[in-house]
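In structure tokens below, several structures.
Read-outs: derived from the displayed coordinates by stated rules, not from any lab. Being a predicted model, the structure only gives us computed values, none of them experimental. Cβ atoms are built from the backbone, for glycine too; each structure is taken alone.
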Structure P
């Protein structure tokens, strides 16, 4: 495609598609906000269960599922992907109500004692499982401020949704990239907990096995945890039925003494293996359309 044609398509996206996409997303957000949390969760779950399989994401999700768990037959694949769309829709429906959900006792916590004794900052690592937006509430429930890294949305008209979320966490927020690398050090010095979802493809990461296939995986938090001697802790989020959740906080992960490539690969492999276990236990709660193994899958 020629450069003028590329520029023309980019302008069409900015002037036409971005406003339409923002209007749809904000309409869904507004509709979800008008409903009580459980009703919003159920309604959006049903809505995305209907439309999700019709989107291009369905094919990518099916390919990823077949790559990761080739032992599944077609019926099992359909059941998992149907459950995934319902779970994702519920996450969308619950997004405007997270504070109410946390205050209503719908989130069960396990392992909070692993956070209560922290005197310094720490990394909480999780994945896009269950309602991943519940994860920071484990730290908030015991008085810790939460810092986060964000990837700017492709549509800048929707950036306010990310800012709205972070306002409740009390900690810093950093744009993915160099700003995040410097920001993590600053947040840890302040005693904030960095909540990271580490199950997405990362161009600047390291190739680490995930379901038996190499996947570019984030390693900067592992290196920083070793160099600054701060804990790295698992944050496992699960949906345990409807609009009810459980967050399990692990003891600090045992990390290597050095940050050589071999040591980092071993630590990152351990983290990926742990996340694999979460996904195998509840595969319908992981967001399978992520490009976890790159664009060739």
Structure Q
């Protein structure tokens, strides 16, 4: 099992994808080999849910998108309103209404030759919208996943700032591969000081004596769902702390869970061979799953 397990949907074979002003069938959606994203992983992206005909947490996602683009000196060339119109037009072309996961990608665009300097770019940004019918696996949300601590560390703001949501994901990919080789569903990554930071594709939390702990956030992606869970803990009088802690604190935790845009809240039932919450979903984790689901439905109710 993994954090991105989903129910197979044959409709995804016929989806229409937006590529730089054109909406085309899946098998015709292509970018040039001279595109900055293909050549260098030079760009930014967001994963956004579409629920009840509404983009979930769109303001937070667009804010992170523009902040990441600004951090790498890239001008997206469009406003948030224009980007939202592109996404909505793509969804409309597919007659999509809910249970959609969108991968929204912006690269620095075409280059005249394979070279990293932006001064060889010859076009504006490349924009791609990939919407898919995706419902997260209920089995995973109930049974949970197994984590393993990997040797790959999170970078710092002086290397490649882990708070940027860029296309350059090699650090996380290598961590993912190591976790898979070790027989785990996802890798738990430490920061440069040896403190627990995040997982390779999700944010990480533990529960100890009724308190929810997560990392300081300095060395992890500022996850939108992570922020929601922190907010919801505060709103529901659940003690929550952003702090430094070690792997040993995780091994003896009462519960653990991860968060992400796609699946929301997923239990962790094993870490490095240590059972967590007797190898099953913990009570507080289940409560937070329910609170999060209700929060999404209240913020994005069905439209008339």
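Things to note:
- Given -8500 for helix-only ellipticity at 222 nm (-39500 (n - 2.57) for each DSSP H run of 4 or more, over all residues; to 500), calculated: source structure among P, Q: Q
- Once distance in nm of label points 7 Å out along Cα→Cβ at positions 264 and 280 is evaluated on every structure in P, Q, the highest one turns out to be P.
- Parent structure of the calculated result 2.7, given that distance in nm of label points 7 Å out along Cα→Cβ at positions 200 and 256 is the read-out and P, Q the choices: P
- Source structure of the calculated read-out (semi-axes √(5λ) of the Cα gyration tensor in Å, for residues 112-287 alone, 30, 18, 17) within P, Q: Q.
- Highest-scoring label, criterion being mean count of other Cβ atoms within 10 Å over residues 104-111, among P, Q: Q
- When relative contact order in percent (Cα under 8 Å, 6 or more apart) is computed for each of P, Q, the one that comes out at 19 is Q.
- Which of P, Q leads on distance in nm of label points 7 Å out along Cα→Cβ at positions 80 and 224, largest value: P
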